[in-house]
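Please treat every number below as a calculation from the coordinates, not as lab data. In this text, all values refer to a predicted model and were calculated from it rather than measured experimentally. Cβ atoms are built from the backbone, for glycine too; each structure is taken alone.
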Structure 1
C-alpha cells in the first residue's frame with residue numbers, strides 16, 4: 001500500500017492530566033502516516049486523487065488544539081477517527097510524543113493504527 005506521511009509536526013496544545021498541563025500549552029510532536037493508493041494521482045498529476053498534506057497538517061493541529069485532551073491515547077484515537085472520516089485513507093498510523101513530559105530525560109509517546117473499516121462498524 002502507498003503512503004502519505006508527515007513527520008515531526010509540531011503543535012502547541014493543552015494535553016495531559018497534571019494540573020500544570022491543563023493550563024499551559026506544551027509541544028506535541030505528531031507523525032501521521034496515511035495508507036492509500038497513489039496510482040491515480042501519480043499517473044494523472046492531479047491532487048484531487050490524493051491527500052493534500054498541507055490541509056492534513058492544518059486539520060491535525062486545529063483538532064489537537066481545540067480538543068485539549070487529558071491522555072495522548074484519547075487524542076490519538078479521536079485524531080484517527082477524524083482523519084479517516086475527513087480524508088478517507090484506507091488506514092492511518094499516528095505517533096504522538098510529548099518531548100517536555102519527562103523534563104529532558106526522554107520523549108514518551110504512543111503509536112496507534114486504525115483502518116477505515118474500524119470506524120464503519
Structure 2
C-alpha cells in the first residue's frame with residue numbers, strides 16, 4: 001500500500017519541488033497551504049506522515065501541531081518539521097518537541113536539500 005504524506009507548505013514553488021521529490025519515491029502526497037486546510041485533509045486522507053512548515057499564514061505551525069495532536073486518531077502519525085525558522089529561534093526545545101508533539105525530525109530549510117529531506121522521510125517511514 002502506498003504511503004500517504006501530508007505536506008503543509010505555504011510556498012507554492014517549494015511545495016511543488018517537495019511534492020515531485022516525494023512522489024518520485026512512490027509516495028502519495030497531499031498538499032495543504034495553511035493549517036485549516038491541513039486539518040481537513042488529515043481528516044479526509046489519514047496520512048502516514050506529516051511534513052510541516054512552522055511559518056503558516058493562518059496559524060503558527062506550533063499551534064497547528066498542538067491541534068493536530070489533540071485528535072486521538074493522529075497521535076501516532078510521525079511529524080517532520082521542515083521550516084525556515086531556525087531551530088535556535090524555535091520556542092520549544094528539541095527534547096520538548098519530541099516528547100510533547102511527537103516530532104521525529106527538525107529540518108532547517110536553508111541547510112536541507114531535497115536529497116536530505118527524502119532521506120529523512122524514508123528513514124522515518126521505515127522505522
As an exercise: relative contact order in percent (Cα under 8 Å, 6 or more apart), calculated from one structure in 1, 2, equals 27. Which structure is it? 1
When you work out mean projected area of the Cα convex hull in nm² for each of the structures 1, 2, which one comes out largest? 1
A value of 0.95 was derived for FRET efficiency 1/(1 + (r/R0)^6) of positions 9 and 105 (r between Cβ atoms, R0 = 25 Å, to 0.05); which structure in 1, 2 was it taken from? 2
